[in-house]
Structure 1
Amino acid sequence: MGIVNVTPDSFSDGGRFVTTEAAVAHGRLLLEQGADLLDIGGESTRPGAIRPDVTDELDRVVPVIRELAAAGAEISVDTMRAEVAAAALEAGAAIVNDVSGGLADPAILDVVAGSDATYVAMHWRAHADRMRDFTDYSPDGVVASVRRELGQRLATAEAAGIPRGRIVLDPGLGFAKVPTHNWELLRALDDLATLGCPLLVGASRKSFLGALLADADGPRSVDEREHAHAALVALLAARGVDYLRVHDVRATRDALAVVAAMEGIHD
């Protein structure tokens, strides 16, 4: 899943693809590099980010989705808003990637239920400007808490009419989580898989990788985390993770080729 951020303030590439032309060109490049699908978003969810209004979000993503879908790309829309999800599906998206799991705008579940789209429900506790206040997972710990809360989102999505076969779950690395939480969740993906849905992992360039690689000057910068991410991609692929949400598709494809060669898998 190649990331196309049509935003001025995303943590990794904010402002680089903010115009329709730049975003479409970047999407085409990711497809050439081997992306299976494109995740197009118009709202930054980096810690502390302020939400755009719905009109701005629509203006950012719908033209990009329409053009790339018309070119044959499989499109996921990264949104928490029912109105944006509906417009994106009409423009050609096939997946709604909702980082709030339906908590930010419950009507998004009805939008997806009324379509044949796949729904990605991520573990989430609060919007970006407040999520750092919700990192307490006592007394059960982060793995049990995330599994329980994701299970609740799964049940709510099914109750809204979305079949389990069209639901993907995401542990929400970095969202209301400190670095140690992310590593605990990555080590426990088999526990989350027992919920019975495919898993999506989005670790690309995130701050917990920067913290892992910190030196005397502080955490490793965003644009110097890809080697660590490629190593993580290889481990996740070997464990059978279904969706990898990434910025650098070429590096990810290289890591997947290594895994395939080691496992004797040939296309």
Structure 2
Amino acid sequence: MRRRQRKNDEANLPLMDHLKALRKVLVISAYAILIGTIIGWFFSDRIFAYLADPVIRLQGITFITTTPMEPMLVKVKVALLIGIVLSLPIVIWQIWSFVLPALKQNERKYLYFIVPSSVILFLSGVGLCFFVVLPIGLKFLLFVGGDAITSYTPLLTKASYFGFLTTMFLTFGLVFQMPIVLLILIRIGVLSPQVLASKRRWAVLIIVILAVVVSPTPDLLTQLLMAGPMYLLYEISIWLGYLVARSREKELALK
């Protein structure tokens, strides 16, 4: 019985080590986000004023408060968003330290490309949303009703605007991950750039449908502003796919 128990304990050691390492990653990441949130608390008013700039620029728009807790909750949410952004390098580093030891050398080089590219694409999607789509979309949504609607003063709560803003950011950031997904599928041999190039018409249809489905607003303008960059990323994925496919063919030839 004791020998069997020892064997079971030895078999469970690797799993326990992984769980301890994962716990360390989660704890350090949580502390990093907490410290970032505390720092973000002192800058939350300025950050929200900057994020609210697309609304402030519109004439005749007023922010209102509907509940006593709303100003505090918005401040906490903004501080948490700042905390996540500030702690992102530490969180990514912790995830890397947990994942990299389990990967082979040839697998690591792809991870070195995927992670920075994914972050850059996500930030590009957020930037496009904030600087281009949001000002146009807000103006369209708030004033599209004509005189029957715009004769009244549109009122927005800070909580509803911040929720709308974070949804837009998240949607555009995730949509901009499309090249990463396509290139991974090409790398593992599920897709080929030739297939992507031959299916452009279907790609346009699927991208338009996807833009309609995932767009956080029902207006056609926002959906078109999302579909356009998505198709551009699709074309970029085709050309980068040829490079990835050639690299894959060379590796297979060496084997």
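Nothing in this text is a laboratory measurement; each read-out follows from the coordinates by a stated rule. It should be emphasised that the depicted structure is a prediction, and the values quoted were computed from it without experimental measurement. Cβ atoms are built from the backbone, for glycine too; each structure is taken alone.
When helix-only ellipticity at 222 nm (-39500 (n - 2.57) for each DSSP H run of 4 or more, over all residues; to 500) is computed for each of 1, 2, the one that comes out at -13000 is 1. Given structures 1, 2, which gives the highest value for Cα Rg over 2.2 N^0.38 Å? Structure 2 comes out on top. Largest in mean count of other Cβ atoms within 10 Å over residues 88-95 among the labelled structures 1, 2 is structure 1. Assign the value 15, calculated as relative contact order in percent (Cα under 8 Å, 6 or more apart), to the correct structure from 1, 2. The read-out was computed on structure 1.
Each of 1, 2 could give Cα extents along the principal axes in Å, for residues 32-175 alone, but the derived value 49, 33, 32 comes from 1. Ranked by distance in nm of label points 7 Å out along Cα→Cβ at positions 24 and 128, structures 1, 2 are led by 2, which has the greatest value. When distance in nm of label points 7 Å out along Cα→Cβ at positions 168 and 224 is computed for each of 1, 2, the one that comes out at 1.8 is 2.
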